[in-house]
Structure I
Amino acid sequence: MAKQFGKKYKYKGISKTLGQWAIEFDTTYHNLYHRVVLKEWPIKKALETPVIKRSNEKFTYKGKPYTLRELSKEHKISYHVLYQRIIKRHWSVKKAVETKLQQNDTLVYKGKKTSLAKLAKEYGISYGTLRMRVMVYKWTLRKALNTPVGKYAMRKKHD
């Protein structure tokens, strides 16, 4: 992809760079670059569409306000699970927090009957990651449980 340095975009008869438009519209260059260059939005749409800042949005659960990250940490539920449930699927916060992850995938591991959800919790890996590795990528359970997640993964070590 070609660099966009210095490229001018015309809006309401005025030409400016993305950086200049970002300052004028109180947004970030990154946001405009993502919309105009990567998503190929017209400059009018990119400038006029409000930016939704969800990172600090508060959600009330049992009378206490939380961000999604705080809610995730406090109730030991994956941020991504909460995001999907509350933001994408429009579940209530109560339903999103109190609905258990699917645990119908019973299996035997090291001679014990268990589930992917239980193993994920025991090994400090998200259920979604473990399920993806086993069901989609067809990894062995041992490989899926013992391969670190991300660059700075800090998990319990098991043999």
Structure II
Amino acid sequence: MRPIATLSVLGLLASALSSSACGGPVDLKQDTRVEDVSSGWFDAGIQDGKNKLVPSVTFRISRSPGVDLSSISLNVAFRFTGEQEHSDDVFVQQVTFDGESTAPTTVRSQFGYTAEPPQTRADMLKHGNFRDMEALIFAKQSSSQWVELHSVKIPRQLLTR
């Protein structure tokens, strides 16, 4: 009697899990869009006595009407313009849809530029050794593969919030 009860419980559990899952995989490239994008260089304050700037990007993800998608995971890769290797990757485990879009999501790299005072943050953006960067926004749903949704060049613009 015990093995049958165990099989019944396992069967009910499997049934519940399959019915609570999303209605199947969503084509994120087709059914989502990156919107309201803004980016620049965030003033990360003074670290080790030096001014620090880090690349920052803020955006919303919207989904097509009728798409059964409650949340996604994001990976934002920061890289120097013209290079393939990422200088930093920032993982966001879950971004939830509220209606047809997410709340604004801000992602910042840990790595950036530092300069000793008296060089100002504005001077840092004009420095000859300053290299431009871009952010690549990837998304995935549960165990699907990562899909690149958008890329954005980080302008030489100072952000304070």
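A short reminder: the numbers here are calculations on the coordinates, not readings from a lab. Here the structure is a predicted model, which means the values were calculated and not measured. Cβ atoms are built from the backbone, for glycine too; each structure is taken alone.
The table for this structure:
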read-out: For 9 (relative contact order in percent (Cα under 8 Å, 6 or more apart), calculated) the corresponding structure among I, II; value: I
read-out: Value 0.7, calculated as distance in nm of label points 7 Å out along Cα→Cβ at positions 59 and 107, assigned to which of I, II; value: II
read-out: Volume of the Cα convex hull per residue in Å³ - structure with the largest value, from I, II; value: I
read-out: Rg/Rh (Cα atoms, Kirkwood Rh), for residues 67-114 alone - structure with the largest value, from I, II; value: I
read-out: Computed -5000 for helix-only ellipticity at 222 nm (-39500 (n - 2.57) for each DSSP H run of 4 or more, over all residues; to 500) - originating structure among I, II; value: II
